[in-house]
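What follows is calculated from the coordinates using simple rules that are stated; it is not laboratory data. All of these numbers come straight from a predicted model, not from anything done at the bench. Cβ atoms are built from the backbone, for glycine too; each structure is taken alone.
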Structure P
Amino acid sequence: MDIIFWPITNHVKATINRTFEGREAWQIVSTSVTTVVVVTNLFRFLFQKEENIIERTKKTAFKLLRKIPSIKKKIDEELETVTKNFEDSMKNKTKDLLYITQLPKEGMGKEAIFKSLDENLSLGNYDWKGGQVSGAVYYFNQDLIDLVSAVYGKTSYTNPLHPDLFPGLCKMEAEVVRMTIDLFHGGPDAVGSMTSGGTESILMACKAFRDYARDIKGITHPEIVVPITAHSAFDKAAQFFKLKIRSIPIDPLTCQVDLVKYKKAINNNTVMLVASAPNFPYGTMDNISTISEFGIRYEVPVHVDSCLGGFLSCFMEEAGYPIPICDFRLPGVTSISADTHKYGYTPKGSSVIMYKEKKYRHYQYTVSTEWPGGVYGSPSVSGSRPGGNIAVCWAAMLNFGRDQYVQATREIIHTTRYIEKGLRRMKGIFVFGNPVTSVVAIGSKDFEVYRLSSALEEKGWNLNALQFPSGLHICVTRQHTQPGVADKFLDDVRDCLDEILKDPGLPVEGKMAIYGVAQSLPDRSIVVDFTRIFLDSMLYTPVKEIKY
């Protein structure tokens, strides 16, 4: 080998010597440093990012294009227009009300506060109580509201961060967790904790398995395998915890994750396998039994995200609608997230993250031992937590009881299947995959489906828009099981389709046109800008301050 490479080495050395002959030391050093920087960045560009080289090239090209003055000016003008549109929308919603921008010198009385509260709560245009909204509000019952209002009143100033002061809150949280574990067939070793919602539950699972893999397996470049239909909270977790996501496409017909590509994505850096039961976009469920087998074979924890439909799926067999097993009965399933504040019908702000074994929950915790304020430990993202949220969740679950959960599940699944069947009979649209719980998604090959969204909005309906491909979905709640609601929805869809199909080639107009344009933009950083502007508009305050 030395004989082969010796001439090459001599040639390279001679070339370098000739190149730097007669140069000063600073020139040699600066050239060397520049070469190293260029080569290092080129290497990172080619090999160290998730996207393929085509995607990386496109992103880099668009980033450079945005720096060209004429293009930058045009983009800035468009962003200003979007900003104005979003702000005008918020202004129109609040135009009849005053903004309080300074703390009143003397406190407002109870009557004035409730008057202002009622004015603020009356701003929405959608009849969510009447069932014309997809998801969002999963149950509305005055008796339950009276109960949780009274319970929250008793516990509104409590905080489980201080267990010595409020040990009863810890007991109530433990009971919520244990009841939920029982519903998902967890064994005696299964544990969990409450969080503020599904996103936090997912964040906690990702942190736990990242830290577990680092400690037990020495993995320092953690990756998680995630179907593209999994909740965006996994992407948030990846940003927070420096995880690399292996995004796996779905089968376009079944809308379930492609298991062949899923298996290929598992490697020595994989710390977590993700499956949805069901996923948010289409309401379909991944083949969790096979993913469970992957987890056992490769010794990687499997997380099942049941945030959306978990408190339906655990009652469906008893309600007469059996589905494939998707809980702790599968040996590879290591953790499950389920939202009590959805089909658990508890007030907003509660979810449960469960683990098959206590060793995993230990890695969810955050512990600081060197703080001058003392040893600090917290089970989730928050330090202080509202004890009232724990208490009202506990009270609502106990008040509802198993029989009422089963009955509610029966009514919701029956209504969902009724709506799905009606939609499948309509010309011009199709249903994505085979929904398993309460979500039915539709698309169209004949017209731009966002036109249907706009048309239904004019009739008072608020549905969820999907992208890649374009679609809509309705998430059925107890509000939709009220007499006549499902039939009204199907009738309105049918009427809208009759009108749309008279001229299926017309473009989308109104705010959904922006959604369609955003979906088609190759430079996704502009979509990020749009989204930031929209989030800004949610906290819009008048330029002219109206002082109290």
Structure Q
Amino acid sequence: MPKFDVSKSDLERLIGKSFTVEEWEDLFLYAKCELDDFWEENGEIYFKADSKDTNRPDLWSAEGIARQIKWALGMEKGLPRYKVEKSDVVVYVDEKLKDIRPYGVYAIVEGLKLDEEALKQMINLQEKVALTFGRRRREVAIGIFDFDRVKPPIYYRAAEKTEKFVPLGFTEELTLEEILEKHEKGKEYGHLIKHKPYYPLLVDSEGKVLSMPPIINSEITGRVTTETKNVFVDVTGWDLRKIMLALNVVVTALSERGGKIRSVKVIYPDFEIETPDLTPKPFEVELDYIRKLAGLELSDGEIKELLERMMYGVKLEDGRAKLLYPAFRDDIMHARDVLEDVLIAYGYNEIEPEEPKLAVQGRGDKFTDFEDAVRELMVGFGLQEVMTFNLTNREAQFSKMHLPCGEHPEECADYFNHPPTELVEIENPISPKWSALRNWLLPSLLDFLSRNTHEEYPQKIFEVGKATLIDESRETKTVSESKLAVALAHPRVTFTEAKEILDSVMRHLGFEYELEEVEHPSFIPGRAGKIVVGGEVIGVIGEVHPTVLENWGLEMSVATFELFLRPLYTDPYL
């Protein structure tokens, strides 16, 4: 969650009212923040804030916090309005950027009065949005420039790697390739464009470089100081909707400092747009839904007032609230999101807790008890328990396991659906390493062994964990299944050693099973089998294929088995 520092006097100047430090601790809750700490420096009090909501980048600065608190206290109410005047500034976007960094949106903010604290907040907001909301600049990168040093029209174009400019913080020109090698930001973010045929460059009509998105601004136009009165804001990325939101967050924050927003025409090869677009967004919610889930006896008028204190435009009609919310928000996806705002405005501390009256008697989940019993059983066999992450990636689940499922799912049909041929993948992963939910546990155990090759052998490990499978019959289209996986690693390990442990597990659980030979790319041919109970395939056993061992950097042989636990569980209440 984003953390940032804000000045008490700056916040109070933006709100127009003073508060004690103790009062501020409660006020931060209106902005979905927690006051982590405060300290005094040169007679000034600073707060360290911790945002509790990664979907509200508009609250990651003093301007956003002050705005939210002003409305929550009733000093302002209803939908905040921002006037956007048209400018004659045009930005032309190069078609060659389509597969490099295709989109850019822009705005001008004039008449700013920036002191050191305002400048600090502007830079911090820029960095926090790009770092967290923008996935470390991969999806959103922001540049802010002294507009008085820029000569429109402006061009967002593909540049040769040998082109030069003076990057921010340097005094000499560097080629674009040298910037990636020598500049601190080039080293940190160069991987985002390093292997592209061209590099993005933002230049004005005189050829002056504004920035090299998403890496670094130029020293000439990209250094904003307390003397700067007018700024040009640039946001680039891959998702036009997402970078538009980031632009809205930045320009409305600057507007809270007295800035006047002016729009910019952006001309793409096949369309053109005017940015920023601060048109409010619509939503509807039933008033009875708010009352029911809040557990509060609120009149229609009271709900309306609470919503207006959270910056909604509200019109009540036929038992529903027709809402408009600000363009710098993109987190209203369900009526529960509106309910949360109502409760924030009402005050969580004002809600009297009630003990639920339930005509039931609680008890522990018996299947969880069964999983614990299996764990104790495995420890009794001399195995060490490990706990690995449910998040993984396609390479670990398929490529490293010598499986073609990732590219050719149909070729996995004969592998008795173990592992399943499809992964549940995350749409916007923070890291490619954690981009999917695992559908079998063996890759996780091999990863664990690969990180412990320096430890003494034999290594005998197990895990009772979850695998997430696709199930179209369910509302969520997925199901989380409990599995047991065992891996044995030492120079003389064999299929037989793994089978002996499997025999003991089945005998203690009271099940008979059969093994059916199977050809499976993850295992040595002739040394792999399906585990069958009552005619149902519940798992796999075998010696891991040398190619798989090599993929994981393992020199020791590994024998393993993995099975579903649910088919081996008998409910004691049935």
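Here P(r) over Cα pairs in 20 Å bins from 0, in percent has been calculated and equals 17, 47, 28, 7, 1, so which of P, Q was it run on? Before the final figure, lay out the partial values.
Working: P: 17, 47, 28, 7, 1; Q: 17, 37, 35, 11, 0.
It was calculated from structure P.
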Value 4.1 of distance in nm of label points 7 Å out along Cα→Cβ at positions 478 and 494 was derived from the coordinates of, among P, Q, structure Q
Of the structures P, Q, report the one carrying the highest value of FRET efficiency 1/(1 + (r/R0)^6) of positions 350 and 462 (r between Cβ atoms, R0 = 25 Å, to 0.05).
P
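One of P, Q was used to calculate distance in nm of label points 7 Å out along Cα→Cβ at positions 142 and 318, giving 2.9; which?
Numbers: P: 2.9; Q: 4.0.
Only structure P yields this read-out.
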Determine which structure produced the value -16000 for helix-only ellipticity at 222 nm (-39500 (n - 2.57) for each DSSP H run of 4 or more, over all residues; to 500), calculated from the coordinates; the candidates are P, Q.
P
When relative contact order in percent (Cα under 8 Å, 6 or more apart) is computed for each of P, Q, which one produces 12?
Q
